[in-house]
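Quick heads-up: structures coming right below.
We did not get these values from a lab; they are worked out from the coordinates using the rules stated. Given the structure is predicted, the values throughout are model-derived calculations rather than measurements. Cβ atoms are built from the backbone, for glycine too; each structure is taken alone.
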Structure 1
Amino acid sequence: MTEPALFATYNRIPVSFDSGEGVWLHGSDGRRYLDMGAGIAVSALGHQHPHLVAEMQKAVAGVWHTSNLFEIPEQARLGERLVAETFAERVFFCNSGAEANEAAIKTARRYQFINGHPERTRIITMAGAFHGRTLGTIAAGGSPKYLEGFGEPLAGFDQAPYDDIEAVKALIGPETAAIMVEPIQGEGGIRPVSREVLAEMRALCDEHGLLLVFDEVQTGAGRTGTLFAYQSLGVTPDILAAAKGIGGGFPLGACLATADAAAGMVPGTHGTTYGGNRLACVAGNAVLDVLLEDGFLEKVRQTGLYAKQALAGLVDSHPDIFETVRGEGLMIGVKCRAPVADITNAARAEGLLVIPAGENTARLLPPLVATEADIREAVAMLDRAATAVEAKSAAAPQ
């Protein structure tokens with residue numbers, strides 16, 4: 001058999017998709033799948049959204065790329081809109097969540113440097129976090145499985161246990177530059193950091209002259225029912241990393257910051273060839289057009305609440321399979337008792353796509369255009385999947 005041309009870095013499921021609409025995908029196996037993963041929270045508007053398609057079709061007929069050596073009107077407009085809708089006063093565009101987090105890390109360190117504290121380079125992070133796959137972001141995340149085999153981890157990160165504010169306090173020292181946290185850990189298993197801990201992090205940063213960095217790569221772009229999760233938490237960061245849903249499926253990342261936090265990021269300190277190019281920013285503006293429509297995010301909140309209630313009933317019906325439901329908006333995790341791989345495989349057999357995460361959790365990250373009817377169908381499929389897992393377990397030799 002011919003060796004595959006691609007790096008063997010993924011255990012790919014043997015099905016592909018070349019068409020879809022809304023929350024549905026059509027597979028190369030001839031089946032139709034209800035997509036409750038949205039490409040890992042990326043396809044915020046679902047598949048073939050008419051506004052996004054129309055805007056991108058117009059864009060590809062023009063200039064695709066000129067680099068950041070020249071002005072890009074679509075980028076300037078997207079930056080202005082994000083500033084108008086958030087705490088931020090400055091935006092740096094890039095291609096991915098990892099790049100957005102790298103920009104956030106550099107921005108925080110550079111802030112301390114220009115303010116007379118070049119020794120302040122260390123950043124406090126939280127166990128269970130996932131910030132990306134670059135050498136810098138795997139060091140920030142601190143997970144042994146992502147660090148193994150890549151040499152000594154990049155220095156400059158101190159990790160506190162999940163949701164432990166006393167441990168965070170103990171880690172603050174003369175070399176600390178910032179605290180970096182996901183408001184809800186995505187890859188870690190849809191684990192929300194408590195509002196009290198986030199508020200105390202804000203207070204600690206103010207007290208010690210540190211910057212608070214929110215990684216909203218997964219929680220942003222309307223996923224939790226507000227444009228960014230911080231807006232419903234009562235805690236405002238100094239720097240925020242965004243990606244995934246903001247491009248609706250086109251690679252786009254952004255680092256948002258206050259003018260003060262970003263003051264050190266002057267020409268020559270950071271850059272990107274592709275980041276914020278015309279096509280990416282056309283996509284970003286089209287996504288914002290929809291997210292900012294009157295009532296859209298309120299609908300996300302309503303659908304998310306309906307989903308959590310429906311899934312709670314499913315947990316009650318299958319106590320040997322599921323344990324609990326957690327999350328906000330349409331970022332929902334079902335913590336499983338049975339192996340999550342068994343659940344996701346059985347769900348796919350029923351025509352439902354869900355995504356595994358840490359702590360043996362199945363993630364539901366549907367397109368934000370999902371309706372209550374879509375959620376009912378997904379829950380019914382997951383119910384049948386759980387029944388299949390129960391039957392398989394009962395039939396297994398004891």
Structure 2
Amino acid sequence: MSLLPVAEAQARLLDSATPIHRVESVPLDAAEGRVLARDLAARLTQPPFDASAMDGYALRFEDAATPGSELQVIGASAAGHAFDGAVGKGEAVRIFTGAPVPTGADTVLLQEDAGRLEGDRIRTTYPLRKGQHIRPRGQDFLLDEVVLPAGTVMDFTRLTVAAAMNHPALDVYRRPLVAVLATGDELVAPGSAPGPSQIVASNTFGIAALARNAGAHVLDLGIVPDDSDEITAAIGRAQAAKADIVVTLGGASVGDHDLVQATMISAGMKLDFWRIAMRPGKPLMVGSLGDIHVLGLPGNPVSSLVCGLLFLEPLIRKLASLPPVKREGVARAAIPFAANDQRQDYVRATLTRADDGGWLAEPFSKQDSSMMKVFSRADCLIVRPPHAPEREAGAPCPIMLLRPEQLG
């Protein structure tokens with residue numbers, strides 16, 4: 001099977017994915033990042049009454065149309081404690097921000113624009129505009145008004161308005177469930193004492209974090225040895241849990257000890273493609289096991305994480321009805337690049353600001369796919385397309401941001 005171009009592999013994977021539209025209700029304080037399954041309408045009117053926007057005096061505009069008008073203060077209105085009465089001719093009510101505007105009043109005079117006189121009287125010192133400093137009833141939203149349509153991703157602003165609309169819980173789409181399985185006789189869990197031929201398993205934690213950040217729940221299937229029966233049993237646990245995606249780490253190639261692909265096919269997996277024209281990450285496997293998407297990621301940690309960014313993250317976000325993460329950008333190369341071969345390279349690099357404000361991308365000198373320390377220090381991946389010509393230092397180069405919230 002020939003190597004598949006990255007863009008074609010991504011398109012084939014995402015074309016096979018249908019968003020999960022099963023609905024669940026979650027409390028408001030658990031709804032951050034969730035996608036509304038139904039239109040969200042207001043259960044009340046906000047504000048529910050004409051409210052003062054400032055501290056001052058509620059009065060009738062006709063009684064204070066010109067500076068120097070005198071009025072009698074007959075009471076006070078505070079938030080949660082409305083004035084029980086009406087404002088008549090020549091009268092005013094002391095009012096505070098958020099308080100209901102008393103019946104009869106149509107304007108609020110700022111407290112600093114009022115001169116205090118004897119006997120609870122005030123004098124206006126500044127021209128007024130009718131209706132000033134009053135938030136009219138329903139200015140924000142009205143009862144039964146759809147404020148947040150279905151498909152809205154809930155963030156801190158939208159959670160605030162949902163709470164103000166008096167919703168204690170929201171109907172949202174269910175998160176995808178990603179089952180992660182690490183395979184290999186050589187792997188032991190962190191905190192263990194590796195044997196002479198063993199290493200600590202690390203990929204699970206990075207892939208699980210990436211999946212959660214993309215909007216999924218994660219089921220850790222643990223570490224299983226290179227044994228078909230144990231791999232089959234682990235896949236059975238994923239099926240029993242109704243996983244939407246199974247991610248295997250390592251063993252997806254066709255070497256003597258690479259059993260994942262053959263075992264998955266024996267279990268009923270339909271293999272779509274494997275072996276991608278990319279570096280790192282060539283031995284990527286994509287298939288389906290019934291309704292479950294199967295991603296077989298390479299065992300090398302950097303290869304696994306790069307493939308996770310390119311394939312797992314967009315798959316999760318499509319299933320979750322979430323928009324893609326904006327990772328693409330353009331920088332200038334800090335050093336020259338040689339011509340590339342038939343594979344698309346993802347080169348770990350740091351970013352610094354050039355004098356003109358643009359990004360300058362400098363690759364690490366060592367790019368081995370097992371070097372996790374280098375990846376942890378990288379800001380981006382420089383993308384070198386297949387057969388890209390040599391480039392001089394300073395030439396534009398496409399990049400993928402690893403932490404777009406910091407550098408985008």
| Between structures 1, 2, where is distance in nm of label points 7 Å out along Cα→Cβ at positions 59 and 323 highest? | 2
| From which structure (1, 2) was relative contact order in percent (Cα under 8 Å, 6 or more apart) calculated, if the value obtained is 22? | 1
| Answer label among 1, 2 for the case where helix-only ellipticity at 222 nm (-39500 (n - 2.57) for each DSSP H run of 4 or more, over all residues; to 500), calculated from the coordinates, equals -11500 | 1
| Label whose coordinates, when Rg and Dmax of the Cα atoms in Å, for residues 27-66 alone is calculated, return 13.8, 41 (choices 1, 2) | 1
| said: As an exercise: distance in nm of label points 7 Å out along Cα→Cβ at positions 179 and 227, calculated from one structure in 1, 2, equals 2.5. Which structure is it? | reply: 1
| query | A value of 21.2, 68 was computed for Rg and Dmax of the Cα atoms in Å; which of 1, 2 is the source structure? | reply | 1
| task | Using the calculated result 14.1 for mean count of other Cβ atoms within 10 Å over residues 155-162, pick out the matching structure from 1, 2. | result | 2
| note | The highest value of distance in nm of label points 7 Å out along Cα→Cβ at positions 99 and 339 among the shown structures 1, 2 is in 2
